[in-house]
Each structure stands twice: as C-alpha cells, then as structure tokens.
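Student: Below you'll find a set of structures to go through.
FYI, it's all coordinate maths here, none of it is from the lab. What you are looking at is a predicted structure, and each value in this text was computed from that prediction instead of being measured. Cβ atoms are built from the backbone, for glycine too; each structure is taken alone.
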Structure I
Amino acid sequence: MTKADLIDEVSRLAELTRKDSEVIVETIFDSVVRSLRVGDKIEIRGFGSFRTRQRKPRVGRNPKTGERVEVPAKKIPFFKPSKELKDLVNTGVPASAPAATPAAPPAVQ
C-alpha cells in the first residue's frame, strides 16, 4: 500500500474529499516524524510503537573502491509491532478476542 492508496482508503471510509484525507494522512505522518526527531516515543495501542535507536559510529568500506569510510553515529527510526498486530497478521484473530467455541454438530432428525 502506498501513501496515495492510504489517502484513498481514508477518503472512502470516512466519506471525506481526497484533499481532506490527504491533509489528515500528511498531518499524522508529520506528527510522527516531529516526535521522533525530538526523541519522543510514539505508542499506538493495538498497533505498535515508534522510537529511535542510536547507532554507534563505525568504520565501513566503500564497496566499489574498498576504501575505509568513517560512518558517523546517527539515530534511526525503529518500529516495534504490538502483540495484537502480530496476531492479526499471522492468524487474523486479535489476542484480545475470545476464543471461538466450536459449533455443535447439526441435530440428526
């Protein structure tokens, strides 16, 4: 799914114009980026959490020339999915949903 697909989906489900849906999606993404930039953690219950991780400086190699390259320390965004999201992706059933009871066999007449 692309950002355009997401905008179309919001527009369709919320019965909004595409322009209004685009503003909503862009605002959410901008808010996430701003929060991560200042070091905040974003937690969306039932979906997952976003945060940054600090990468240490290291020495890399240019694959073309083999030359050593100093790679500086940097922050990278990291997403950790919730247990509910993992369960939905793998089984289609959220962890919080009650266990389905098997249906009783039809009565014989």
Structure II
Amino acid sequence: MTAVTLEPPEADRVFAALGDGTRRAIFRLVSAGPQSVSILAEALGVTLTAVTQHLRVLESCGLLRTRKAGRVRICEMDHKGLDVLAEWVALNRQLWTQRFDALDAMLRDEDT
C-alpha cells in the first residue's frame, strides 16, 4: 500500500512554526508593522538570541523576512507563508463542504 501525504511539506513547516506561543506572539507583533529585533525581544521579555532563533524558523517557512537598516535588523511580514495557509484552508474547506453536502443528500434521501 502506498503512503498518502495529507499535508504538503510547506504547510507542515508553517503549522510547526506557529505551534510555538513565542513565535505566534512575534508574528502578531510584526503583523502590526515592521519591528526591530530588539523591540521584539523587549516586548516579549526574552533575549535577542531567543528572538533570533524564533525568527529563523518564521523566515524559513515564509511567514516573516528580515532586512538590515544600518545596524538594526528589521522584521516584516512575508506573504508566502500566509499563501500556504490560505491554500491549505481552501483545500480542506472544499473537502469538508463536499462531505457535508454528501451527508445532507443522504439524510434527505432517508427522510423521503
């Protein structure tokens, strides 16, 4: 029997990244607008090293990107990870809509 992959690897990485509360908090803060790494560390009460490690995970799955502005590293949203989530939601919504429609038709047939 062949194994079926239910999730694309990109979606797995995005969900894994957002599975951590600190990374979700970073994502929420940056979604309000670009933030420096030091501002994120201060807002979260964690070290710069910890924020940098979390940023690597968020960047690797396309949720955030960073850029240098002089001596400051700025974090901003990246749409790639959100596109992956939107595609995953759309595919799963379509699947469940079809299943619920089939269930509805079956229940209507039983009523008649």
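Student: Which of the displayed structures (I, II) returns the greatest value of mean count of other Cβ atoms within 10 Å over residues 37-44 on calculation?
Tutor: When mean count of other Cβ atoms within 10 Å over residues 37-44 is computed for each of I, II, structure II gives the biggest number.
Student: Right, something else. Can you say which of I, II returns -0.60, -0.65 when log10 I(q)/I(0) by the Debye sum over Cα atoms at q = 0.13, 0.14 Å⁻¹ is computed?
Tutor: So the calculation was done on II.
Student: Can I ask one more? Can you rank I, II by relative contact order in percent (Cα under 8 Å, 6 or more apart) and just name the one with the largest value?
Tutor: II
Student: I, II: which one has FRET efficiency 1/(1 + (r/R0)^6) of positions 13 and 69 (r between Cβ atoms, R0 = 25 Å, to 0.05), as calculated, at 0.00?
Tutor: Attributed to the structure labelled I.
Student: If helix-only ellipticity at 222 nm (-39500 (n - 2.57) for each DSSP H run of 4 or more, over all residues; to 500) comes out at -12000 when worked out from the coordinates, which of I, II was used?
Tutor: Attributed to the structure labelled I.
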